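Visitor: Before anything else, here is the set of structures, which you'll find just below.
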Structure P
Amino acid sequence: MIDRKTDAVILDVDGTLWDSTPIVARAWQSAVADSGLTDCVVTAERLKGLFGKTMQVIAERNHFLAPVYVGDTQGDCDAAKEAGVRFIHASYGYGKVDSAEETIAEFSGLLE
């Protein structure tokens, strides 16, 4: 999976290792409530639609030339495609991807 041209492996850890979305949503909802906003509700489903949107920023900020993004959601896949970053679907994660050119069933699959 990883070849000599790859200069970075970017890991999506908000669901690839465990599904942290419900905990993150509760934390954000608490912060929103503490700020006094009453018309904003943060849910796990809402966050799932936002995750995986920073791929281009990560690649550009770190001057990666040939990164690989390992993720488990369609949002991860879409963000990688939009940024021109090679995507590897971690099928052991909690999300789903409609189609991925490369898939690993366990983390060590990156070395194959």
Structure Q
Amino acid sequence: MPPDPGAMTVRADALDAETTLVAIAGEITFSNVNGLGRELAGALQAGARNLVIDLSAVEFIDSSGLSTLLSASSQARERGGAVALVHGERPPSIFRFRGVERLLALYENRDEALAGLR
């Protein structure tokens, strides 16, 4: 059975002792953002200092999703780490708000994101 339109899937994989890759697909909205927040917080609580969050398969993200990403970035910084966001060819439109690029590290691909964390 195909996933519901607008559904979100999240997969987290440790890349090394300090970095976890979180790949997200679908839509990040108010209706599912709590699950995403738990996944991101869980990766940090499991020992990751850095998160590479791959949004290249995300079709839509609303302000609650942006808030969750900002919160994860803050939590990573508290642990001495960082969050690197992979947006693919075009960043989601919500990232075009003035100043977001100063709060979140945005990269076109995973290799650039990993390099940005080093």
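Throughout, read-outs are computed from the coordinates displayed, never taken from laboratory work. Only a predicted model underlies this, so the values are computations on that prediction, with no experimental measurement involved. Cβ atoms are built from the backbone, for glycine too; each structure is taken alone.
Visitor: One of P, Q was used to compute mean count of other Cβ atoms within 10 Å over residues 35-42, and the result was 17.4. Which label is that?
Guide: Comparing all candidates, it corresponds to Q.
Visitor: Taking percent of Cα pairs over 23 Å apart as the quantity of interest, name the structure among P, Q where it is greatest.
Guide: Greatest value across P, Q: structure P.
Visitor: While we're on this one: Hey, relative contact order in percent (Cα under 8 Å, 6 or more apart) derived from one of P, Q reads 31; which structure?
Guide: P
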